[in-house]
Structure P
């Protein structure tokens, strides 16, 4: 990802993040998905240069992850109250796609050497779920399922054979962003929550793309 692409992404992301202070406004969903559409275009351009079939197939799954993320962004912004479950479903599929794109997990043997990583991720997820549980109601099962797949995706960025620092940062930031959403929705309201949620979310998607593309170049 070159500097020009990064600058355009930052500009688009920063534009929507600031606009959350003035919502609602018409077509906010369109402004919200622009940074993700740019990441899709960047990843697609990179895909066209790949020659190894296994890398190309992997990247298609990663692209689907971005595409379903854009769908989730639309659903959550267009009608947050009524379409939350559908937005959750879209991001659930996105994380499944990210997981598949990060296979194989050749680094799994290091789990025995780094139990702190698993303990930290699982412990944090358990803490968040305990904080959310009283406010979940009929969303108990969907949110639990989503948190499990999000946790697996974040761990995959660490234990994948593609693992890079950027991928790991992307996984961490995604967990943080969704934790802020959950805390704000199911526990206590956070002042200007959308600002913090979107800042961490856009960084997560950017870091995942940057890390993934770096891993493709490294494994050529």
Structure Q
């Protein structure tokens, strides 16, 4: 890690720039430990792009994940993160929002080992890590009590909504984390989805502070 890279101040400034809630010192310190462990483990296993700079990791993985936070509302929020990889966005949000319950689905064992390590290191409670695929109805039953469902691993809106359909109940929200081509994906979904089980409830756009890349959160109910 470069000595002149200030992760915590970068995180504070980034959250302020894109209008996210201010993080307390405990949350900032947890995320800093997460960042350091992510870099250390990435030297041995494939967690993130090996050539990613510190600023890219901060923005593409941590700040991008935190854009989900304002949507994780409700009395007892329970987030299902499908294909979480190294914990993005679910475990990052959990590190900030202690009352959030998360279920992380990740079939690759080396990444599961990292997720378990971070959960223990940060002493996080109410975290379930399932080393299976979303289609596994035994390990991942439909009645898991989820209030929010998301994924950064599934590329298309249509595919992700189909994947999420068995978990849908009144009050459940599916949040698609998309780039600038979200309108094209919505058009494909509307043209091919049968039956129409979802409706687009809201859309929130962020501009990431360093790359100025556009991020869109599409909330379906």
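None of the figures in this text is laboratory data; all of them are computed from the coordinates on show. Being a predicted model, the structure only gives us computed values, none of them experimental. Cβ atoms are built from the backbone, for glycine too; each structure is taken alone.
Tell me which structure, out of P, Q, gives -27500 once helix-only ellipticity at 222 nm (-39500 (n - 2.57) for each DSSP H run of 4 or more, over all residues; to 500) is calculated. Numbers along the way, then the final one.
On the way: P: -27500; Q: -10000.
Only one of P, Q returns -27500 for helix-only ellipticity at 222 nm (-39500 (n - 2.57) for each DSSP H run of 4 or more, over all residues; to 500), namely P.
Where does the value 3.6 come from, among P, Q, when distance in nm of label points 7 Å out along Cα→Cβ at positions 23 and 135 is the thing being computed?
Of the options listed, only Q reproduces it.
With Rg and Dmax of the Cα atoms in Å, for residues 31-86 alone coming out at 13.8, 44, pick the structure among P, Q it was computed from.
P
Here FRET efficiency 1/(1 + (r/R0)^6) of positions 47 and 79 (r between Cβ atoms, R0 = 30 Å, to 0.05) was calculated and came to 0.40; which of the structures P, Q was it taken from?
The read-out was computed on structure P.
Taking relative contact order in percent (Cα under 8 Å, 6 or more apart) for each of P, Q, which is largest?
Between P, Q, the highest calculated value is found for P.
Upon calculation of distance in nm of label points 7 Å out along Cα→Cβ at positions 7 and 175 from the atomic coordinates, which of the structures P, Q produces 3.5?
Going label by label, the one that fits is P.
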